[in-house]
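Read through the structures below before going on.
Every read-out reported here was derived from the displayed coordinates using simple, explicitly stated rules and does not represent laboratory data. Quick caveat, the model's predicted, so the values are computed rather than measured. Cβ atoms are built from the backbone, for glycine too; each structure is taken alone.
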Structure I
Amino acid sequence: MVFSEDMTVMQVRPNYSIVYQFRPTLRLEKRHAKTRKDFVTHLKDLTSTWKEGDYFLRCSQGTFCYLTLNGRSVSLQKKSKVTGKEYLCWQYFSDTKKNGCVKK
């Protein structure tokens, strides 16, 4: 289960990605990913001191989410630009399931 493990925080650089040195791991609880809004709010709290740029959270099942920080703004990408696959976090949002955005 994704919520019972530590996720690795990866910072995306122009040609590679590295483990984010100031916060190498983090653990999410299921309540943080109930809705997209809850998740973004939680990420805003976590990332308030992080540098602007792109990050992703990696778990044992793959990439959980990909986010871009721009000031206090946090935006989530839905699908990978490289593989076209949807990131794992979108499976947990109850608000997107109601709107039919998540396929099972």
Structure II
Amino acid sequence: MDFDKAFDAIVDAMKRAAAKADRSIASKEAERQGLVEIGAGQSVNPVVWEKTDGGRTIRFRWRWYDPSQVFSIRPDINVLTAEIISAGGIERQAEERFED
């Protein structure tokens, strides 16, 4: 698997997802690139997709949080992160955010 090409495709999808406030655009691309959702069907935050091959891992994460305070209702913040990780640490990382 070419992790760099997969990473670039996922990052491009993350940008489109942030522009449209629709995380499913990025998660579908992660699955198209062969990443598998960890704990599929469970209600967890963050939701993680990943694939490991040859000592490297490509990971896509979606997490969200509610920045609301008392008497101040605000939209949730969604954070999309892509990483390539090896024994040496994080090789590449990208992040996109949007509100919904």
>> Suppose distance in nm of label points 7 Å out along Cα→Cβ at positions 28 and 44 works out to 1.7; of I, II, which structure was it derived from?
In response: I
>> Comparing I, II, where is mean count of other Cβ atoms within 10 Å over residues 20-27 highest?
In response: II
>> When distance in nm of label points 7 Å out along Cα→Cβ at positions 76 and 92 is computed for each of I, II, which one produces 0.9?
In response: I
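Quick check on the output: -4000 is helix-only ellipticity at 222 nm (-39500 (n - 2.57) for each DSSP H run of 4 or more, over all residues; to 500), derived from one of I, II. Which one produced it?
So the calculation was done on I.
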>> One of I, II was used to compute distance in nm of label points 7 Å out along Cα→Cβ at positions 68 and 84, and the result was 2.1. Which label is that?
In response: I
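With volume of the Cα convex hull per residue in Å³, for residues 4-51 alone computed per structure, which member of I, II shows the largest figure?
Numbers: I: 87; II: 71.
Going through I, II one by one, volume of the Cα convex hull per residue in Å³, for residues 4-51 alone peaks for structure I.
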